[in-house]
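Structures are listed in the sections that come next.
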Structure P
Amino acid sequence: MADVKLDIAFWEYDRTRALSDGKVRIPEVDVTFHSGSNVTEIFRGMVAEQSFDFSELGLTYFLRTFKDGQSPFAAIPVFPVRSFRHSAIFVNTNSRIDKPEDLNGKTIGELALYSHDAGVVPKGILMEEFGFRPETCQWRIGGLDWPLKPIDFVPHTHPANVQVIDMPSSKDLGSMLDAGEIDALISADPPKCILEHSPRVRRLFPDYERVERDYYKRTGIFPIMHAVVMRRELLEEPLGIAEAVYKGFCDAKRAAEDRYRHGLIFNNMDTMFPWFSQLIEEDVSVLGEDWWPYGIAANRKALESVLRYHFEQGITDRHFSIEDIFAPELLAS
């Protein structure tokens, strides 16, 4: 039987590298791997141009492809990007924001899309734990320190009682934060003014690592930003394509984990960072031996929280379940 031909797209990650460099192969599948200059271009290629069979896709972008409860895509439980997001909230030092509750009533910038992947999660946490109310704020959506193509391939959903204004391409949210034109910023990427240590800006949670580790210890949630999705019609194929691709991603992740574990023997001297081995040991002590898990069972709580956040924040018109969005044959993973 001839191999099935697939186009699969993702950005360049340590947990996917063994697939793209050929060290891990997917049996009976002839794969062409694709990437892009940034992850949003990969998303665009999947959603707007239908260029791939499987692709990394931000969870909020995926959920926005649903119409009347149906999407042209189904997810497999591979999560190329996950991140704790207390660190994604930045404030101007003159904005009188000293604690999370002070965000209410402020003008807040957000990267690319209202409730982008790194916006849904911190908003959800702020609402749950600090009484944050997004509808009290004025939202400014735009780019940071580089040209950003309009996100015109998914709906820009937000509740009617939330004031959202898209900024022109000439405006840079990082510069606006530094100048005090906005009080705060929520962004997947830190603005240049943070990286350059401007005295006019800081993180809402300066000791964010401690806060995020405490959040995980309390909740058991390691937030998920991106999944891998497939064209839904591939579910009709009798060859178990979803399971084969899922296993390939799992094998590639395991190869990265093995490399880090092996590196402990030699104190990870191939890296330029002191104490890197200690960081690995600290993370494993908190997150467990499988510190970046795939599959449904290990991620059920994190998935249920982000699906609930989308509904509570008015991004989806219904509270989707895990069963609504994932390939049926992988629900037991």
Structure Q
Amino acid sequence: MIAYKTALFKFPLYTFIVLLPFIIAVISAGIGYLRIPPEEVAGSIFRQIQAAFLGYCEGMTTTDVVIIQIRLPRIILAGIVGCSLAVCGAVLQSLFRNPLVEPYILGISSGAAFGAALAIGFGMLGGSVQLLAFLFGMISVFLAYTMAKTGGEVPVVNLVLAGIIVSALFTALTSLVKFFVDPHQLAGIVYWIMGSFSYASWSSLALITPPVMVCLLLITAMSWRLNVLSLSDEEAKALGVNVNRDRFVVLSLATLMTACAVSVSGIIGWVGLLIPHIVRLAFSSDNRIVIPVSASLGASFMIAADNIARAAFSFELPISVLTTVLGAPVFMILVRRRARRVWS
């Protein structure tokens, strides 16, 4: 009876958390130089949906253009990136059994930065920043995984150490590219590394949304396996789980999500570290809850942070600077509270 009442109490809360990104997105679409009330935003979106499905449209007003063509792609992209980083953080924290692990621990960020630097600095592959950032992000994790593999096994400690080595290697290569490029191109590389959604478009959304959504659904379906993988390898094998196979699958899905996110937004820190940590402290350590709640709160946090980055000042702040300024103090408070609990 008590468990039933507890579940009944939590149901409205989880429903609100799931709806929170959509609520923030509608409010965010009205924030900017041109202020638009939420009801007008909702009406504009409804008219465009009606036009898409029924083929009926009276023409786009200035408000419609601002919302649909400029703000909405950026808001949706911020939500998808925030969702991806938070889910990947939750997955890796569970796999490595460490709440201080973040999505970039295997060198994805440094590999993606090197790919972007090659595209911006030397125009490789036609200067396709997204493609090269994605490719080198995936390559960095492949190198780390290959380096860590010994005798058919991939120990967690080896994987972390390999990730540190690969990250250092690609960071050095990125610095080398910065040294040789023109100062104007150097500014572009630095700006990309600091992260931004200013280049968001419907075409970039079309590229990353399908793989991210597929990975999210598969990770959610495998969340119970993550609970088993968070145990020791011996215990997981005793429960009949193929540890190496499942770890490889989940790690590949998380890597793909992170690489997609980084390729379109640059390197944005703290989201994948902070959000899953808060979810585990506030809700549960069960990954069947952690994964969907982290996805929703990660999307909400990133949309809200991007609102501040683009609208709080007369200039646009790099999003990674803002997430660090917002996330570091909160995380420090959480760590201090946990330390007090341990010592009390």
Structure R
Amino acid sequence: MKLTRRNFVKLAGIAGLVGLSSGLAGCSDKAAVSQNIAVAEKIPPADKATVYFSKTIDADHLIKLYGKINSQITGKVAIKLHTGEPNGPNILRPDLVAPFQAQIPNSTIIEANVAYGGARSSTERHRKVLKANGWTFCPVDIIDEDGDVDFPVSGGFHLKKVAMGKHLADYDSLVVLTHFKGHAMGGFGGSLKNIAIGCASGKVGKRQVHGLEDYGEWVLGDTLMELMADSGKAICDHFGKQIVFINVLQRLSIDCDCAGAGAAAPELPDLGILASTDILAVDQAAVDMVYAFPDNRKNSLIERIESRSGLRQLSAMAQHQMGTSTYELVTVD
């Protein structure tokens, strides 16, 4: 199945800020929000995506937002989230996720082993971490427990295929539930990172996405962002319309949840939840919210994003036609 560009109509604001992103200008230009409104008004409605937003982070609002985007989610459903390293202080908490998972019929949380060693590098050790972190309320499928399966990449920047956890192919639909935050290599970790790296198998796929298979070393900068876009495109193409994206902007550390107990404490306050059927729009909206925050508590996270070429994630997804960076923010409370 091939992902088609999703198009929706509307225009709204957040906490008094009426802003619509138009490409990377909305991210890199700190004063561009008002300029982007004029630009966006000239764009045909069919070229805009809808991103739903709630400033309240709790299970009720998570469920309500999901209800706005879930019309195509059917069959056996995978919920992809980062379950975290042992005792990670910033991960999405099980008491937020458990009620959400419970109301999605035939759903299972999925994870994959990691490539960098440590407590989640093997299935046996990974299951111990899952238990310690409280992921005991539903089944958790470690999707590369039985190896991997190649997902083709159509028109990739660098990759022609990516080895995903073998069990991923067993699911009909994918709900991408992401703790949005910084990332040591990617600049930020949003919905793209959650699937592009998070669904790749630990022994093969993650090495491909990090460049180890082709370059023999961990690549950084634009190349890493393009590799992530290749991997994410393979997954989006596979699931077609049966994939949705939720970014929870909570405990916005500059570090990924893979940093575990050593992750930096957040400087920004919690900002809310974003949900969309458009992966580019939902990640663009999350980045825009960080840049639009009204004081310098955003500076560390912005520095992390820009110093790692993180904004290339967004332009790479746009080049892959994975969605649109122009969106209307619809508040749901």
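None of the figures in this text is laboratory data; all of them are computed from the coordinates on show. Every value quoted in this text rests on a predicted model; they were computed, and no experiment measured them.
If Kirkwood radius over Cα pairs in Å, for residues 201-296 alone is computed to be 15.6, which of P, Q, R is the source? The value was obtained from structure R. Among the shown structures P, Q, R, from which was the value 33, 26, 17 of semi-axes √(5λ) of the Cα gyration tensor in Å, for residues 105-280 alone calculated? Attributed to the structure labelled P.
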